[in-house]
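Each in structure tokens, the structures are laid out below.
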Structure P
Amino acid sequence: MLSSIPPAALALAAALLISAWALLSRRILKGKTDYLASGTLIEIVSTAFLAMTLLLLIPDFGSELHSLAAAPPQAWLILLLSTANYTALIFLFYKANQTAEATERSVVNQLQIPWSLLLAFIIFSEPFTFQKIAGALLIMAGAFACTWRKGSLRWHVEGVRLAAAAAILAGFGYMLDKLAIGYFNPLVYSLPLYLVPALLGILLLGKSAARRLSASANSFGKFVVAAGLVSVASYLAYIYSLYSLPVSQAVLIFSTNVVLTAFASMVFLSETEGWQQKIAGALLAFAGLALVVL
């Protein structure tokens with residue numbers, strides 16, 4: 001059972017898995033790929049994997065649904081906000097992958113950390129120390145270093161700007177997740193976060209849904225299946241780690257994927273342009289994360 005694994009190990013496993021998901025998503029969505037169809041297909045596959053996990057790990061699923069229905073109004077509000085936040089976040093992420101390279105998107109996403117630390121201080125009264133402020137500044141410096149190219153920043157690239165917007169939503173998402181696990185079984189809570197984006201994607205695709213989803217499956221079938229599997233695995237590992245870890249520590253361990261993604265994208269995706277800046281940015285972000293955790 002996931003809850004029996006040390007929470008720090010779960011957070012680290014989530015970091016490794018989210019790095020794999022970032023690379024797979026970039027492989028699928030790079031360039032002129034139909035991001036809406038491919039992103040929706042990933043969410044459909046993820047929902048299927050999560051549903052199978054629910055059936056395997058929750059024998060008495062009916063009682064879990066009953067407890068869900070009996071949750072207080074504030075719990076339903078958190079669930080609603082979290083679902084809406086995740087839905088917007090995931091489609092921003094998929095769109096960003098068309099033009100933002102995996103490394104720079106990964107580093108720019110670390111802008112969620114200063115925002116998460118501030119929210120953790122406001123909502124959970126977790127200390128906001130000088131060391132954390134210094135770490136946050138290093139993370140921001142890493143984001144700028146990673147996007148620096150020949151005397152200018154790549155913030156004119158749509159994917160980089162979308163990644164920054166997604167980082168803000170991710171910061172909110174971490175806080176909502178921490179609040180939600182006080183009311184819901186993490187597996188049950190996760191289901192609408194995957195199901196709603198899948199259904200919304202199908203709705204947005206409209207009459208062309210079957211054709212476009214089929215085309216995406218034919219082009220990227222094995223990558224979509226792999227992305228769906230690691231997406232669910234990474235999120236569940238992360239959400240269970242929140243049970244015992246302070247939100248700031250869980251987020252920071254989870255975010256160490258930035259360095260792995262930086263190197264792996266150059267090896268597996270041949271994204272070597274500006275590699276010096278990418279490595280420098282990733283290491284700065286990692287140093288900021290380490291400074292906050294230590």
Structure Q
Amino acid sequence: MMMNLAPVLLFVFNRPNHTIKLIESLKNNELSSDTELFVFVDVPKISASEEDKIKNRKVFELVNDIKHFKNVTVFRNEVNKGVDKSIIDGVNRIISDYKKVIVLEDDLLVASSFLSYMNWALNNFERNQRIYSVNGFMFPVDYRGSDDIVLLPYTSSWGWGTWIDRWGQFKFDEENRSTILKSKQISSQFNLPGVDYANMLVSHKECWDINWYFYVFKNSGLNVFPTKSLIKNMGFDGTGVHCTDIEFEQKFHFETQLNYSVVREKDITFMINYIDYFDRKKVESKSFFKSILSKFIKM
């Protein structure tokens with residue numbers, strides 16, 4: 001597959017075991033040896049425990065020893081930035097030169113087709129200004145349609161990519177953030193069953209992912225998703241600062257392959273099934289939403 005490959009940005013902190021697993025899964029991708037890798041290492045706060053500082057040093061040593069990729073560049077923060085500022089600063093730093101990026105955090109695993117899918121989508125949807133991002137994760141939605149690629153109005157922070165012209169216009173909208181709460185119709189469109197994104201947008205003002213979703217939502221944007229997940233989130237094991245040990249179902253296989261098709265409109269059937277999935281989980285378990293929200297919004 002010959003194409004203009006996007007660089008991969010990897011954000012790590014203090015989980016060496018997770019980082020190793022992610023890197024190994026990336027290496028198993030066909031395009032990995034031709035892909036440039038940029039690793040951003042955040043550092044612990046001064047008040048952090050000695051154990052966390054040791055883990056952070058192990059992560060730094062680990063990423064400095066990464067081989068196999070076309071090129072590996074490691075950046076280490078001088079002070080603790082936290083995940084939100086780290087991601088924003090890191091994307092800004094690289095996307096200005098490469099015009100597009102693929103972003104991963106250290107608690108993810110990727111399927112062997114992840115880089116092929118992401119680069120195909122970033123190249124084939126680039127000129128469609130309605131599309132704001134490409135995403136690799138999908139909840140286990142019940143879907144029996146023929147398309148493996150769908151467009152949805154939602155965003156995801158678990159394995160995603162975007163382009164400079166879309167990311168470059170993104171900003172935290174202080175002026176209009178609270179207006180979403182004033183309209184039940186707008187907030188209901190913004191939310192999912194059991195997931196009150198509107199209130200989180202106001203109460204978690206520094207979170208990049210909920211603000212990114214709001215930015216896309218305001219512009220009636222769409223986002224590319226696979227119907228079968230190419231990402232597994234390993235962070236539901238109680239490790240890390242914002243992690244929970246509550247289990248939730250993920251359907252993921254390293255060998256998952258997709259049939260690519262350049263779709264141009266929302267798949268209404270898939271959207272209905274997507275919303276139904278959250279509706280069912282709302283009835284089944286409140287702990288499901290506690291676990292999901294703690295990961296999305298970094299509570």
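All of the numbers you see were taken from the coordinates with simple rules; none came from a lab. All values reported here derive from a predicted model rather than from experimental measurement. Cβ atoms are built from the backbone, for glycine too; each structure is taken alone.
When helix-only ellipticity at 222 nm (-39500 (n - 2.57) for each DSSP H run of 4 or more, over all residues; to 500) is computed across structures P, Q, the figure -26500 traces back to P. Out of P, Q, which structure matches 41 when relative contact order in percent (Cα under 8 Å, 6 or more apart) is calculated? It must be structure P, since only it matches. Name the one structure among P, Q that mean count of other Cβ atoms within 10 Å over residues 188-195 of 16.4 was derived from. The structure behind it is Q. Here mean count of other Cβ atoms within 10 Å over residues 100-107 was derived from just one of the structures P, Q, and that gives 28.9; the source is P.
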